[in-house]
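Take a look at the structures below.
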Structure I
Amino acid sequence: MDKPKLLDQVRAVCRRKHYSLRTEEAYVRWTREYPNFKAVATTLRHAKTASVNDWGAILYADGEFHDAVLREGLEIYDRVGGGDSFASGVIYGLMEGKSAAQAVNYGAAHGALAMTTPGDTTTAGLKEVEKVMKGGTARVDR
């Protein structure tokens with residue numbers, strides 16, 4: 001039997017992981033428009049209230065989806081900068097030669113830390129990001 005086409009694989013993974021239709025459509029569109037891309041990532045946020053969110057992320061790289069650890073009930077101080085901090089964490093992980101699974105977790109942890117502090121940038125360092133990756137709280141230690 002022939003291997004399913006890439007777009008069918010993308011749809012199947014999105015459905016198996018219960019991603020929203022909007023997320024599935026975005027991944028299919030990106031796959032179609034940019035057939036030679038190496039990786040694409042996005043945050044997954046479920047806002048329970050304005051200040052409490054479930055926070056996760058996914059990264060598609062090397063033909064596979066990689067999920068970040070889901071942080072349920074993350075207490076948000078300021079949402080501004082969470083996405084940028086997520087992106088910088090993913091980029092750091094990839095540039096440092098980490099696996100795709102590690103890279104998405106660097107991003108998700110850094111984004112979580114950013115949203116627990118005011119403003120659009122985080123003052124969290126690498127040690128704090130790695131502490132969150134290991135299960136520590138997403139509060140910046142000061």
Structure II
Amino acid sequence: MVSSGAQWIYTARVCYGGMYDQGTVFEFTPAAAGSWTESILHNFASNPDGAEPYYGNLILDAGGNLYGTTEQGGASGNGTAFELVPGAGGIWTETVLHSFNDNGADGYNPLGALVRDGEGNLYGTTELVGGTYNGGIVFEIKP
């Protein structure tokens with residue numbers, strides 16, 4: 001869960017949730033009488049945008065953009081790193097920043113939260129394949 005002022009944004013690790021049964025990113029906003037309203041920001045469709053977003057591990061930049069990973073889906077079916085950008089009328093646009101593959105160097109099934117540095121570079125890890133011992137990699141995505 002990541003906070004944006006009075007709003008809370010969370011990604012579900014519901015493998016079969018959302019419009020396409022591949023997971024969602026959703027937002028809770030405060031409503032009357034202490035209740036909360038849920039809004040779905042993005043429904044994952046597996047290919048090309050990813051599937052199974054990883055346990056709510058989103059990060060938020062100063063511009064209000066969200067970044068995260070999916071464990072599955074993408075062009076090769078091995079996960080993605082993505083960005084969600086808010087637009088007019090509450091419409092969010094997703095961009096796949098990287099689609100992981102099993103070519104031996106890239107790694108696949110990214111797990112855990114991304115980390116963003118002051119230059120806007122994103123860092124994360126993959127669970128499988130790649131690296132010296134074929135046990136995953138630490139990756140960098142440059143803007």
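Each value in this text was obtained by applying a stated rule to the coordinates, not by laboratory testing. Just so it is clear, the structure is predicted and the values come from calculations on it, not from any experiment. Cβ atoms are built from the backbone, for glycine too; each structure is taken alone.
I have 0 for helix-only ellipticity at 222 nm (-39500 (n - 2.57) for each DSSP H run of 4 or more, over all residues; to 500), calculated from one of the structures I, II. Which structure is it?
II
By the measure mean count of other Cβ atoms within 10 Å over residues 17-24, tell me the structure among I, II with the highest figure.
II
A value of 2.7 was computed for distance in nm of label points 7 Å out along Cα→Cβ at positions 41 and 73; which of I, II is the source structure?
I
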When FRET efficiency 1/(1 + (r/R0)^6) of positions 57 and 89 (r between Cβ atoms, R0 = 30 Å, to 0.05) is calculated for structures I, II, the one with the largest value is I
